[in-house]
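Throughout, read-outs are computed from the coordinates displayed, never taken from laboratory work. Since the structure is predicted, the reported quantities are computational estimates derived from the model, not experimental observations. Cβ atoms are built from the backbone, for glycine too; each structure is taken alone.
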Structure 1
Amino acid sequence: MAQTPAKPRTPPEIEYGYPEQSIFVATTNARGEADSPMTNVAAALMERVGLPWHAAPYPAARLFSNLQSGTTSFSILVRATSLEKCCVFSRQPIYSTDLNAYYLADKPPVRNRDELAGKTIIVIRGYSYAGFLKFIGDPANRIAAEVAGTHEAAFEMLRAGRADYVLDYASAAGDILAANPVRNLLWSRIERLDIHMVLSRTYPEAETLMARLEAAARTLDIPKLLKRSRDTEK
């Protein structure tokens, strides 16, 4: 008697987790959640590989914990050493941005993090700046930090002379400054940050799926997807 062929297993739904405070200016979706333009890229990737998925925002620490446990399957992040053992990273970044120091023309330029020692700077609440906050908080570096609640507030504080420098990502600051230019504003790059796809090893055949995601990413115009998402928000 012929055996009935086994039905192919349906792949588990992927949760794309993204940080509430991302390298972009997030808007608020219909559920009142922070919504990052990178979600547009995740949607295109999942369409290419044909997998069911949903998106969910988290505070950064919770997102990392979820990736470590496998509660969240997938994200797009700066490569973090705390995720090396639990996750597979794309071999190449799919996006890059600059971490810049913004300042008015009467202040000296800074070209690296060491030159921020002894300065007054404005940081934006919710960012770890890829570990840079540890440098800022080290008493040996004599940095006086003012905390802004939003990107807009950070540049208003700079305009008002509350500090000498704003530390922000070019991918976020570009939109803010296009809408509200600051006169005599200059900036210099402190670090270049590469953004990778991250997949939890708990997902079935994670290495194989990452190879498929990398192939899919090569077919996408990611800057265009990000721009389209931001244009839709306006």
Structure 2
Amino acid sequence: MKILILTESAGNPRSFPVEDMTELEETYPYLIREEYKHAVFWQLSYGNITTEELTSQACAYLTHWNPDLIIVHSGLNDCRPEAFTDFQKYIITNLSGRLAQYLKKYMYHPKLIKIRKIQRVSARRFRKTIKKLKLIFNDSNIIWLEISVDDSYDEIRPGVIRRMAKYNSILKEFYKDNVINLQAELSRENGFTTDKLHWNSTGHKLVARKLIEKINTLNIT
């Protein structure tokens, strides 16, 4: 069995802060490897990346590998509300002077995010990206992890819960039962880190368990 794992930052280990420390061996991709020792794995994990950027790496380099299973964990960076576009952030970061310092200080301020409500990737573009992945890897089983954050993250990024629900509905439109629901269980079992965004060791164990349950129903050899 050949398994390709595509993740954003929540799939990675964390070394800080201390109370959120998660070792590599505690992450769900590693736990999946331990469960399927006979499988061949390839993993691509990037922080702060959009789904188009992440999946394009697989589409460009791994189509001929023909993975039996693709596990995708992406979407939050597409839909999360922002106060500035990526280009505006780049300009602000490279500016100097008092105005630049002021803008840098408030770049992620909840009030400013609530006012501007910028999204990095439109719902239409997100739909096009996930459709493309399914068409290119039409012989692969694709499992998508539900976009999820703790409900309290909406205080940090006003509007994120509503946006997230919309993008999750797009995922379920294409991948149906192969979208693994996570939000409710991660919140109930305190699986989120203190930033209400990433996962602690408890969260990774939960996700690994749900993935293994799903994979075992697919009858992949």
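Match the computed value -13000 of helix-only ellipticity at 222 nm (-39500 (n - 2.57) for each DSSP H run of 4 or more, over all residues; to 500) to one of the structures 1, 2, and report its label.
Label of the source structure: 2.
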Review point. Comparing structures 1, 2 by FRET efficiency 1/(1 + (r/R0)^6) of positions 83 and 139 (r between Cβ atoms, R0 = 25 Å, to 0.05), which one has the largest value?
Key: 1
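Looking at structures 1, 2, which one was relative contact order in percent (Cα under 8 Å, 6 or more apart) calculated from, given that it came out as 24?
Of the options listed, only 2 reproduces it.
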Review point. A value of 1.05 was computed for Cα Rg over 2.2 N^0.38 Å; which of 1, 2 is the source structure?
Key: 2
Revision key, fill the gap. Value 3.3 of distance in nm of label points 7 Å out along Cα→Cβ at positions 51 and 179 was derived from the coordinates of, among 1, 2, structure 1
